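**Student:** Following this line, the structures themselves.
Computed from the coordinates by the stated procedures, all read-outs in this text should not be read as laboratory data. Just so it is clear, the model here is predicted, and its values are computed rather than measured. Cβ atoms are built from the backbone, for glycine too; each structure is taken alone.
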Structure I
Amino acid sequence: MDNEERLPAAPAAMIRRALGNALKPGELGVVLARAGVGKTACLTHIALDYLLHSQQVLHVCVDELPEKIKIWYQELIKNLGAAAGNREPAHRVLQQIESLRFIMAFLHHTFNPGKLDQNVRNLSDQVGFKPALIVLDGLDFERTTRPQIEALQRLAQHSQAALWLSCRTHRHIDIVNDHGIPYPCHEYDDLFDAILALEPEPHIIRITVLKHYDRYAPPYQSVSLNPRTYLLDDDQNH
C-alpha cells in the first residue's frame, strides 16, 4: 500500500516519538486521560499506523456504536490528507484499509475478556483475520478487576497482538500510587508495558510517558497533539 506517500509520516509517529518504538506482539499499553481529552483519537492514531503499513487491526469499542468509531477514522484521515496538502485520497485510503480493519462493539455492558478472547479466536479460525494490533476503547477501569486485566494480557500473548487500552481518569480523584500512576489504573500498573497520560494545556494536548517497561517517569521528551485535529504538533517548544 502506498498511502504513506500521500499522507504525512505515519499517524502513530507520536508513539515512536514518545516510546522510541511501537509495542511488541503480546505487550499491553494504556492511554490515561479525563473524559473528552483524546483517548479515542490516540487509539485511532495507533491503529492507523498499523493499517497504513498493511497490518490487520481489531478495534474494540465498549458501549459505543461502530459508526462513531468509523467517523474518527474518517476525520483523522481527512486531517492527515489536508496536512499533506492533498484532500482527494481520503475516501480511497478508507476503502483500502477497510479489509484490514474489523470493528467490534460490545453494547449494554456485555463486554468481558472471555467473550473478546473467543471472538478473536473465531476471527482467526473462520475468516483468517489475525490482528497485529488490538485496541480496546471504553473499558471501565473502575469496574474492572485485576484478573480481567490479566486475562487481557494472556489474550495479547496467545494472539501475538499488541494491545492498547484507554482508561478514564478523574479530576476530582487525586489517588496516585507510589510510582505516580493515578486512579483507577494505580492498582494494575505492573501489568502494562507502557502507560501514557494525556494532559490538556491551553493550546496543545501533551502526551507524557508515565511508564515504559520497568521504568517509571522515564526522562523522555513529551509529545504534543493539536487539540483541533489531534495530529502531531510539530512545534515541541511550547
Structure II
Amino acid sequence: MGQEYEINLLAKEESWRMFRIMGELVEGFDKLVGVEPAVTIYGSARLRRDDPLYSQTEEIARRLGGMGFSIITGGGPGVMEAANKGALQATAPSIGLNIELPEEQVCNNYTTRSITFDHFFVRKIMLVKYATAFVILPGGIGTMDELSEVLTLMQTHKIRPFPVVLYDGTFWQGFLDWMRHSVLARGYISEEDLNLVRVCDEPEAVINVVQTWYMRHEIVGRRALPFR
C-alpha cells in the first residue's frame, strides 16, 4: 500500500512538471513574439571584461543591432553580457534568456527583455527558434552543447541552414581538425555537414557573413521547417 501511494505521488509530480514546462514555453512565446530578425550569440560565461574577446563581442552585437537585428543571449555574464551590452548601445532589442542553476546565474544588466527558465531544453528552444544566424564565441561544455544542437537541427532539416559562425579560428581549430580527420574520416558526418560552419576572426567578417546571407534569402514567416 505504501509503495502504491508513493507511485501515485510520483505520477502526480510528473504531471505537474509537464504543466510547468508548458508554462515556460508559453511565457517564452509570449515574450519573444516579434523579435525577428534576431541573431543568437553563444559563448563562455567566464569571459573576463579585460579579455579582447569581450570588446569584440560587444562590437559584433552593436553592429548587428545597428543593422536591425535583435540580439539574443543566455542572459548571464561573460560573452552574454558583452553581447547584450553591445545590443543596448545600438538601441536594439537586447534579450537575455537566463537559467536557474544551483550556483545562481544572475541576469546581466544590459538586457531590455529577459526570461528566467528552470528547464534547459525550453531555454535552448527559445535561443534557436527566433534566430536568423548564430555566432559562437569560445566557451566550454555549455557552448559546445549549444553548437552541436544547432548543427544537429540543421543537419536533420528541423530548421533552415542559417549561418553558424565560429569566432576565433585559433580556438576552434582543434575542434574542426577533429571533426574532419576523425569524425568525417570515419563517415559519421558528411562534407555538407562541415559546410554548415563558417570561421571568422574579425567582427567585420561576422557582419559580412550575416548581412550577405540575410540579403540573399527572403525570409517569409518564421521557418520553412518549424520545430516538430
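**Student:** Taking distance in nm of label points 7 Å out along Cα→Cβ at positions 77 and 109 for each of I, II, which is largest?
**Tutor:** I
**Student:** Assign the value 22.1, calculated as mean count of other Cβ atoms within 10 Å over residues 93-100, to the correct structure from I, II.
**Tutor:** Values: I: 16.0; II: 22.1.
It must be structure II, since only it matches.
**Student:** For distance in nm of label points 7 Å out along Cα→Cβ at positions 37 and 101, find whichever of I, II sits highest and give me its label.
**Tutor:** II
**Student:** If helix-only ellipticity at 222 nm (-39500 (n - 2.57) for each DSSP H run of 4 or more, over all residues; to 500) is calculated from each of I, II, which structure is the one that comes out at -15500? Walk me through the numbers before you get to the answer.
**Tutor:** Numbers: I: -10000; II: -15500.
The read-out comes from structure II.
**Student:** Here is a further query. By the measure distance in nm of label points 7 Å out along Cα→Cβ at positions 29 and 205, tell me the structure among I, II with the highest figure.
**Tutor:** Largest calculated value belongs to II.
**Student:** In addition: With relative contact order in percent (Cα under 8 Å, 6 or more apart) derived from the coordinates and found to be 18, which of I, II does the value describe?
**Tutor:** Values: I: 29; II: 18.
Going label by label, the one that fits is II.
**Student:** Of the structures labelled I, II, which one yields 2.3 when distance in nm of label points 7 Å out along Cα→Cβ at positions 117 and 165 is computed from its coordinates?
**Tutor:** Clearly, the read-out refers to II.
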